[in-house]
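Next up, some structures in structure tokens.
All of the numbers you see were taken from the coordinates with simple rules; none came from a lab. Keep in mind the model is a prediction, meaning the values are calculated, not measured. Cβ atoms are built from the backbone, for glycine too; each structure is taken alone.
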Structure 1
Amino acid sequence: MLRFSKDHEWVHVEGDLATIGITVHAQGQLGDVVFVEVPEAGRKVAAGEAVAVVESVKAASDVYAPLSGEVVEANGALADSPALVNEDAEGKAWFFKVRLADKSQLDGLMDRAAYDQFVAEHG
């Protein structure tokens, strides 16, 4: 099950590992993605910290860690093929994986219905 942040990141959790990317809504707002910078494995991140960058023909935007932990893997394919974000934002175009420091932080994220409502109200 996917969870979502107010910063338009999605999170898929398996055990204590969270895979994180940007939502289809965020990709739509950005337009065609032309550059992605992902964090290095081993980096400790705090919830709410900017840890990656995504640039489109329209704008550059930070990607935030919705959960605290340690980056264990980054999707290097995005550096070579940033257009993956345009094609599969909530799938193959994940940005990084984090080993969770505190699973209770998941309680602060939204499910799909709550996220869709959030987008409808806040854009």
Structure 2
Amino acid sequence: MRGITATPTIAGLIVQLFHARTNAHLQHLRTKSYATHVALNEFYDNIIELTDALAEATQGRYGILDYPELPYKAESDPIMMIRGLRRYIDENRDSMCDHSELQNLIDEIVAQMDSTLYKLENLS
């Protein structure tokens, strides 16, 4: 996602993932490509469950999180959006947490992004 300026925390990541879900749903509704439509549907269905699992596990370890109020920014290019968010995770994940169970949940989120990128870039 372009313009991410929040301190790299899991709470901030969770908010950004919720924004990505909304963007993916809007892009899903706007596209004229069936393959893009299906790939984004899968992404927004799965990312919300994966994000919720990360939020609940993180709160189980640390207590209720203080979720930042990050401004929502509409994204028009799903590939750029997902690549930007993945890059943000790659660059900041070590500062977000060092517990393996939470890192594994982040891995599942990144795997969903990679799968979606494959479908958007090669099947659309």
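In table form, for the structure just shown:
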read-out	value
Origin of the derived value 2.2 (distance in nm of label points 7 Å out along Cα→Cβ at positions 37 and 85; candidates 1, 2)	2
Parent structure of the calculated result -26000, given that helix-only ellipticity at 222 nm (-39500 (n - 2.57) for each DSSP H run of 4 or more, over all residues; to 500) is the read-out and 1, 2 the choices	2
Which entry (1, 2) yields the derived value 2.5 for distance in nm of label points 7 Å out along Cα→Cβ at positions 13 and 45	2
Among 1, 2, which structure scores highest (criterion: relative contact order in percent (Cα under 8 Å, 6 or more apart))	2
Which of 1, 2 yields 23, 16, 9 [semi-axes √(5λ) of the Cα gyration tensor in Å, for residues 61-108 alone, calculated]	2
For mean count of other Cβ atoms within 10 Å over residues 29-36 computed as 17.6, the structure of 1, 2 it came from	1
